[in-house]
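Chemist: Pasting the structures here.
Read-outs: derived from the displayed coordinates by stated rules, not from any lab. On a predicted model such as this, the values are computed, not experimentally measured, just so you know. Cβ atoms are built from the backbone, for glycine too; each structure is taken alone.
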Structure P
Amino acid sequence: MSSLPAPVEDIEAVAAAHRRLLERIEDLSDDDMRKPSLLPDWSVGHVLTHVARNADSHVRRAEAAVAGVVVDQYPGGYEARAAEIEAGSSRPADVIIEDVRQSALAVEHTWQQVPDHAWSAISRDVGGRERELRSLPSRRWQEAEVHLVDLAIGATHRDWSDEFVSAWLPQSREQILRKLEPGAALPHFDDAREELAWLYGRLQRDDLHAPPAWG
């Protein structure tokens, strides 16, 4: 197994995204948790529970990489993940917030303990795709930034940093292009944040069709 250094910049970006997320949610009430998010059929509580369980999945995969084994992102796959999110979504606000906080801290701590040789280890997404552990902190960064917008508590795609847009716009554009019919083109955007939000399915306008689904 080759040895690769830790993706330090991505890990630092995740820590900063965690801080922004926690600052935004620290005063949410039980009623706030029951409000609809921007995601179909999910409340704010659903989104935050997903964010916490996603953090757990990163801890699980990092620990497995260090141990030299390949594990599934979520034991039980999509169905088990959905069941955990549903079960956790109705908890009191302070419990959900603390869950998000502690799971985020656990991810950051775990990554700090990963030796260089383990960053090239293979890990498996819930959909079955295999990736090097090294690629996962950037994906957690994406989770934190996009789901903060999904909460519908004030943050929007306008709040995404230049660094986040620069990191994710090219690869998100490439992923959607692969799903288009031959000869089809993406809409033109003058604003990079709007384009990225559209690619994520988080921007709806009368003059825009929906992008192909992710996955």
Structure Q
Amino acid sequence: MKSILLIGLNNFGFILAKQLHSLGHEIMAIDINEERVNSILPLVTDAQIGDSTNEAFLKSLGVNNFDVCIVTISSNFQSSLETTSLLKELGGKLVVSRANREVQAKFLLRNGADEVIIPEKQIAEWAAIRYGSNHVLDYIKLDDDNAIFEVSVPEEWVGKTVGEIDIRKEYGINIMAVKENSKMDLSVTPDTVLDANKTLLVLGEHKALQRCFKI
């Protein structure tokens, strides 16, 4: 469980708060809008109405006591930038800020953000891979070069063993697990037989994954 300071309760911030709540984290939610703060109260440990660009207000929250500070302000980039800078100045351990585009991300990183998320870009990348292929069901980007895909078993692989398809030798791709009926089997061997009811978790370079699964 982590203690999280969440600043900005727009749609993205609200959904993020719900997910963090479901995972059992302690959340302090901040927004300048009273209606948004009232609506999030059932999902957070505490919530306050306040201006996050006010240094005295942020200092009163004890920024350095939180494991993560997340800024999801999207409608006013100047406020997001000022908030991010103040959080780091006040001792924020890990400051994560939302950006709407790359140029904003650069400014945030130069002014206190340890990490930046661009939700629309990340969702677009996921959707392009998910719906641009006949096999990819889910996608986790590890870095600029590598990713984990959850893929359905291609028709030409059905009935064959992991050793027979040997995608590690041909593409440098590792089959990490086999999933069936929502249950994960990590004990994959060359003798594991693939069938149409299973999905695979595969790890490899983006280019190799794209070639192998014809993305």
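Chemist: Supply the structure label, taken from P, Q, corresponding to distance in nm of label points 7 Å out along Cα→Cβ at positions 100 and 140 with the calculated value 3.1.
Modeler: Here the read-out was taken from Q.
Chemist: Same structure again: For structures P, Q, which has the highest computed value of distance in nm of label points 7 Å out along Cα→Cβ at positions 20 and 196?
Modeler: Once distance in nm of label points 7 Å out along Cα→Cβ at positions 20 and 196 is tallied for P, Q, the winner is Q.
Chemist: Where does the value -9500 come from, among P, Q, when helix-only ellipticity at 222 nm (-39500 (n - 2.57) for each DSSP H run of 4 or more, over all residues; to 500) is the thing being computed?
Modeler: That value comes from structure Q.
Chemist: Another question, if that's okay. Comparing distance in nm of label points 7 Å out along Cα→Cβ at positions 36 and 172 across structures P, Q, which is largest?
Modeler: Top value of distance in nm of label points 7 Å out along Cα→Cβ at positions 36 and 172 goes to structure Q.
Chemist: Right, next: Taking mean projected area of the Cα convex hull in nm² from the coordinates of each of P, Q, which one would give 13.6?
Modeler: Q
Chemist: Which one of P, Q has relative contact order in percent (Cα under 8 Å, 6 or more apart), as calculated from the coordinates, equal to 25?
Modeler: P
Chemist: Have a look at P, Q and say which one yields 1.11 for Cα Rg over 2.2 N^0.38 Å, for residues 60-107 alone, as calculated.
Modeler: Q
Chemist: For distance in nm of label points 7 Å out along Cα→Cβ at positions 12 and 44, which of the structures P, Q scores highest?
Modeler: When distance in nm of label points 7 Å out along Cα→Cβ at positions 12 and 44 is computed for each of P, Q, structure P gives the biggest number.
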